[in-house]
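Listed below are the structures to be examined.
Where a number appears in this text, it was derived from the coordinates with a stated rule and is not lab data. If you're wondering where the values come from, they're calculated on a predicted model, not measured in any experiment. Cβ atoms are built from the backbone, for glycine too; each structure is taken alone.
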Structure I
Amino acid sequence: MSHNTHLIAQYAQFAMILEVCATPKPGNVDRDHNYHDTHFEHFLASAVSVYPVLKKASADDKDIGKYINEAVVESAKWQSGGNTHFGAFILLIPLVMAAGKLRTQMNGSPDIFPGLEQRVMELVKDSSADDSVELYRAFSKAGVRINDVDDLDLADPASIDVIRARGTTLYKLMEISSSYDMIAKEWTSGFQLTFKCGNSILEKYRSMGINDALVLTFLEILAGNPDTFIRTKFDLERAEEVSGRAAYIVERINSSGFENAKPDIEEFDEQLLSEGVNPGSTADIIIAGLFVALVGGLKF
């Protein structure tokens, strides 16, 4: 195996591409479904665009916020579909940086996971106030929907001055948001869902194929974790309702098999798409988990 930063950047790109190709992922854009303003091709363009940023990040051990910001800028240059991968970048950048530090130890097996988890946590805990500032700038460029907060409002440019004055690191910002935001919680919990997702994909794909493995893992993650994107766009009750429906379908799959439950998945997908309910944060977790799985030896 070639131990270089090209490979790590390619894994991250491939993770973004595989995720958007998997279908049906209820409520999300995939190769069979578009939103009126965000299409399948926008996600492909975004994944291709960020290769230079990912490669640079994989050779660095600081400036996480800068690389997230640069990824958002590059993505916007290549496509007009809006926010395609913002949450994914927040997860992928530190994972890519961590994998870069371990690239000589990568042997195509999950044996790398404990070291990768330890290294990524060291990196995010070592983030700075400058990283926080860069993330705030990225938010404004990406046009991300956010919750209203009383302190350090992402929509308020004055928050940058407060961050600098307080020395609020990006890890601390994630701690502030971790009680209600899935992506922030990954930073503060050791990327638990990400590694769970990666292991799930590795376990499932040999027996059911990569597409169905991704769809089932997506449903399992959604069932156990009310999606932040839905919660922000609607409310927690709606997010929990969607998770409950996902849990029902997972039970159906476990009792009757994936193929027999396919009509339920498709019906769920059409319902969410028609209502504009998009489990986007769950998709971000799938991308991060796919990256981990690829580092751990996922092959086709």
Structure II
Amino acid sequence: MKLNQLESFVVLAEELHYGRAADRLHLSQPPLTRHIQALEAELGVELFHRSTQRVALTDAGRVFLHELRPVLARLRQAAVAAQRASRGDLGDIAVGVTGSAMFGIVPVILKEFRRRFPGVSLELRQSPKGEQIRALKEHRIAIGFVRSLTSDEDLAHDLILEEPLLVALAAEHPLAGRSAIRLSDLAGEGFILYRGHSTPSIADQITQFCHEAGFTPRIVQEAEDMQSAAALAAMGLGITLVAASLRQMKLRDLAYRRLAGTQPPLTQLYAAYRKQDPSPVLKTFRALCAEISKG
């Protein structure tokens, strides 16, 4: 049975007139007649009583119509669903995110994606960069928000955000009395760094910035992530550098101070994904990331 034959049957059953049915189907009457005849031949039953005066459903035709209508409705729904999936507004996507990215632009992206594409099931998985890279390679997530690039040749990256690094330090620290701190003023301080179980990492970037300022940072503590480093700084265990968006994490006894200079160090946020992933949902998600990051 062909779909056009079934649709022709339903329209003729509703109109009970070949001319009106042909008009609705945008057909001439001969093709409509052939559709009905082919369907009856395949079913082995007569679906219509025909005479020069009228067209009427047989008992078999009435039963077939009753059973067929919900099937056609489901077929139309399936066609619409397939079209939506091909556009990337129906399906599912697993998104990885490092903890520090949950401040700033990423929540905006996730909220807007849910609003625009309610037909997509979005699963959020929080993990450090190293775990996100493994999850991407193992197809457990489709895209991940990370603070540094990876050299993996199977992965690509979209730049989502560049933002200044801030000094995070205990509120009673002597340098907290300044509105801005030169990076070179941190030469004698104990640093709290975080690597996210990956190389290269933002810790490597911070170390490079310090080298450019003329010193090697004295690392007194390593943390799992940026927000943990900030929490340790609030305890007075050292100082750290964090993304400006982390200011939304208001910790008691913690101060954020900008780095002085005409070109303060910047940190980047990237969306990493598999180069060969053909998912329309991923394409849609990346497009929204680009739209919001440029807006």
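Source structure of the calculated read-out (semi-axes √(5λ) of the Cα gyration tensor in Å, for residues 159-230 alone, 20, 14, 14) within I, II: II.
From I, II, which structure was relative contact order in percent (Cα under 8 Å, 6 or more apart) = 26 calculated on? This value belongs to structure I. In terms of distance in nm of label points 7 Å out along Cα→Cβ at positions 23 and 255, the structure with the greatest value among I, II is II. Source structure of the calculated read-out (distance in nm of label points 7 Å out along Cα→Cβ at positions 55 and 167, 3.7) within I, II: I. Taking FRET efficiency 1/(1 + (r/R0)^6) of positions 63 and 207 (r between Cβ atoms, R0 = 35 Å, to 0.05) as the criterion, the highest value among I, II goes to I.
helix-only ellipticity at 222 nm (-39500 (n - 2.57) for each DSSP H run of 4 or more, over all residues; to 500) computed as -13000: which structure among I, II? Comparing all candidates, it corresponds to II.
Given a value of 2.6 for distance in nm of label points 7 Å out along Cα→Cβ at positions 103 and 135, calculated from one of I, II, which structure does it belong to? Considering all the candidates, the number was obtained from I.
Among candidates I, II, the computation of Rg/Rh (Cα atoms, Kirkwood Rh) that gave 1.33 used structure II. Upon calculation of distance in nm of label points 7 Å out along Cα→Cβ at positions 39 and 199 from the atomic coordinates, which of the structures I, II produces 7.0? Of the structures listed, the value fits II.
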